[in-house]
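Peer 1: What follows is a group of structures, each given as structure tokens.
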Structure P
Amino acid sequence: MINIPKGTKDILPSQVYAWQYIERVARETAEKFGFSEIRTPVFEHTELFSRGVGDTTDIVSKEMYTFLDKGGRSITLRPEGTAGVARAFVENGLQGGVLPFKAYYLFSAYRYERPQAGRLREFHQFGAELYGASSPAADAEVICLAEKFFENLGLKKNELHINSIGCPECRKKYHEALREYFRPHLAKMCPDCNARFEKNPMRMLDCKVEECKKITSGAPRMLDFLCDDCRAHFESVKELLTGAGISFTVDPSIVRGLDYYSRTVFEFSSKAAGAQGAVLGGGRYDGLLAQMDAKPTPAVGFAVGIERLLMVLEAEGIKIPEPKKIKCYLAGMDPASRKKAFLLAEELRGEGISCEVDLMERSLKAQFKYADKLGAEFVAVIGESELEEGAAEVKHMSDSSSERVKFEKMAQYLLER
């Protein structure tokens with residue numbers, strides 16, 4: 001027997017309704033904000049991620065599934081959604097279209113990391129991307145979309161944390177201040193932090209090693225180094241969120257792990273999510289397209305992991321609506337009756353009625369047990385006498401009452417109940 005690869009998980013028919021519910025709420029919420037779905041390939045040229053995500057990130061340096069195809073080209077399974085959407089936005093000429101461009105996605109992504117609760121090597125995301133608007137209102141809108149998505153799911157214990165990591169100009173001074181602060185501590189810090197010291201010292205603030213976290217807790221804050229424009233932008237975002245009734249906490253520790261972010265960054269965390277409380281992350285990335293040798297275009301967005309979200313919903317005790325049960329099970333008592341049940345089921349399905357028939361040649365008693373397991377509302381029994389009469393004996397499973405219903409009136413009968 002060949003087992004499932006480590007870090008992957010089957011989503012069984014008994015579980016998939018929860019995924020479909022989250023996806024439905026995501027689509028409905030995003031579309032109310034004017035976002036349309038986009039679907040990009042599951043694999044891209046490796047260069048897209050090394051340039052778009054940044055080669056100093058753990059994603060590119062440690063976690064990507066990369067291989068050579070038969071043509072000798074380096075290909076990578078997407079580790080996140082933004083770079084692929086950015087590529088599609090440019091390659092399909094959407095930069096020259098009507099702006100802002102608003103898109104959302106629901107798809108799988110892949111990272112080679114240690115599997116843990118809510119974090120797998122194959123995982124799934126809901127994300128939203130907005131291109132073309134540099135205003136603080138664009139930042140506020142995607143945050144409002146995320147907040148409304150959680151609200152529509154019934155989540156109540158989520159908290160919004162926001163920060164600004166400024167623009168490239170004000171970050172230069174901040175990087176200098178960080179290096180000055182961290183230089184005396186490098187001997188006590190992990191190899192990753194030492195590697196990031198020259199390349200991108202802001203990423204040291206995101207280190208999860210306990211000794212490093214103690215040191216970074218006293219590091220200078222980006223908010224103290226913002227230029228006038230970045231400070232004004234951040235103040236406007238906060239003002240809009242407050243006006244929209246969305247509470248938040250300014251959190252200087254949020255820097256985001258990907259190199260393309262600038263100015264506003266944010267996270268939604270949940271008290272019900274355990275030690276690793278972050279559920280959704282996002283922010284502004286005005287420099288992404290320029291980094292990919294495309295026309296500079298402002299952009300902002302977010303992504304949320306579906307597996308993590310399912311854990312939070314369960315932790316908060318939120319019951320996801322279960323799918324509708326089968327309306328009618330058609331039970332045949334002999335070969336001729338089974339044939340009639342099969343053909344009648346096809347007619348009923350054509351009228352929009354969900355139904356099943358016996359495919360296992362079970363006894364009538366076994367068919368009733370199976371119909372009960374399916375949660376069928378009605379069981380229509382067809383035997384020799386029913387065939388002669390042209391009517392089925394329809395049993396109401398809720399109260400065991402029954403009545404005869406002509407075959408030609410079966411659809412109307414079930415639709416009215």
Structure Q
Amino acid sequence: MNSEGKRPMRTTVGIIGAGPAGLLLARLLHNAGIDSVVLESRDRAYVEHRQRAGILEQGTVDVLRVAGAGERMDREGLRHDGIELRFDKKRHRVDFPALTGGRSVMVYAQTEVCKDLIALQLKEGGPLLFEAEALAVEGADTDSPRVRFRYEGSEDVLECDYVVGCDGFWGVSRGAIPAELTRVFERTYPFGWLGILADVAPSHDELVYARHDRGFALLSMRSPSVSRLYLQVPEGTDAEAWSDEAIWAELERRFETADGWRLERGPVTQKSVTPMRSYVHEPMRHGRLFLAGDAAHIVPPTGAKGLNLAVGDVVTFARALTHERETGSAELLDAYSATCLRRVWQAERFSYDMTTLLHRAPDATPFEDRLQLARLERIAGARAAETDLAEGYTGFPFG
């Protein structure tokens with residue numbers, strides 16, 4: 001009994017966090033006949049409107065379809081078969097299917113993925129508790145870990161066989177791994193992304209990554225009528241210090257091409273600055289506590305890897321737990337951290353490469369500028385280099 005005399009909740013897998021990782025894991029476990037409880041500190045409206053990633057790798061698209069969460073994605077998402085690189089006022093398209101044996105990506109916002117998975121969980125799955133704040137993970141190194149959480153004004157306990165922390169960088173899960181057992185690898189960048197949402201049709205039908213002497217720019221989209229655009233800005237920039245006019249003018253400068261391509265303008269509905277960092281926490285497992293997504297790793301957004309890495313983590317865990325249930329062998333569970341980290345480090349490498357390829361450091365020298373241009377020319381002129389980018393962008397295999 002807990003302090004108020006209530007019997008603790010009990011489940012096989014306690015999931016902390018109802019972002020795409022936690023919600024997808026609950027769905028995968030449900031489909032495998034394994035019960036779970038999801039605890040989310042925020043309310044449903046916040047989770048369904050939290051603007052984050054928008055590019056789904058081929059593997060993520062495939063998993064959502066198999067999980068039964070792909071119907072609206074396939075109807076409303078935008079399949080993209082390539083990206084465009086811009087540099088020196090030149091344009092080069094990278095053709096994903098031609099270089100990767102048919103793989104592509106899908107533009108479908110994280111908010112929409114969460115809406116789809118929440119609807120499925122509430123209709124078919126186990127308990128999903130919003131405004132349930134996880135306070136601590138206890139007994140991670142025992143056979144019966146527990147999650148203490150606050151819900152509807154009182155403290156409760158969730159008893160589990162396993163706990164999966166999908167609660168992001170600021171959540172409680174990572175702190176339950178003893179500091180003496182951990183290693184942290186990180187890098188911060190001296191710039192961020194000033195991002196806007198604008199009510200205007202995208203000016204190009206695929207994403208455009210532009211390297212410019214004034215800094216990086218990205219043309220993306222959320223739908224056929226909503227554009228998402230980004231500018232490289234100094235670290236610590238206040239988004240409100242940029243007027244809409246100044247943003248559009250700078251975007252036009254950085255996207256400029258020799259063939260007269262035009263950027264269409266529209267009303268700006270949202271404006272924010274995203275910091276840039278790389279972070280990896282090792283190990284991703286301690287006893288019966290498993291970390292997934294931003295709780296274990298963060299990548300700069302240049303490579304579109306954050307959400308997709310989280311999907312890889314929970315797919316790996318669900319496969320491992322299903323294997324243990326079917327065979328009695330904990331081999332895959334024991335290998336969880338090493339299996340995930342192989343993919344994580346490849347994604348970190350790819351995201352770092354994309355970031356250093358396209359962003360101009362504040363102290364960049366003319367030599368470094370020429371190296372960037374040489375790297376881009378190599379991608380545009382050598383199929384092997386172009387294939388490496390396409391394979392990384394469309395995603396590394398799960399497991």
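Peer 1: Given a value of 15 for relative contact order in percent (Cα under 8 Å, 6 or more apart), point me to the structure among P, Q it was derived from.
Peer 2: P
Peer 1: Here's another thing I want to ask about it. If distance in nm of label points 7 Å out along Cα→Cβ at positions 44 and 100 is calculated from each of P, Q, which structure is the one that comes out at 2.0?
Peer 2: Only one of P, Q returns 2.0 for distance in nm of label points 7 Å out along Cα→Cβ at positions 44 and 100, namely P.
Peer 1: Additional query: If mean count of other Cβ atoms within 10 Å over residues 20-27 computes to 28.9, which of P, Q did it come from?
Peer 2: Only one of P, Q returns 28.9 for mean count of other Cβ atoms within 10 Å over residues 20-27, namely Q.
Peer 1: Continuing with the same structure: Given a computed value of 15.0 for mean count of other Cβ atoms within 10 Å over residues 68-75, which structure among P, Q does it belong to?
Peer 2: Q
Peer 1: Given a computed value of -0.34, -0.95, -1.10, -1.35 for log10 I(q)/I(0) by the Debye sum over Cα atoms at q = 0.11, 0.19, 0.21, 0.25 Å⁻¹, for residues 36-131 alone, which structure among P, Q does it belong to?
Peer 2: The read-out comes from structure P.
Peer 1: Further, regarding this structure: When semi-axes √(5λ) of the Cα gyration tensor in Å is calculated, the result is 54, 23, 21; to which of the structures P, Q does this value belong?
Peer 2: P
Each reported figure results from applying straightforward, stated rules to the coordinates on display, with no laboratory input. As the structure is a prediction and not an experimental result, all values here were calculated from the model. Cβ atoms are built from the backbone, for glycine too; each structure is taken alone.
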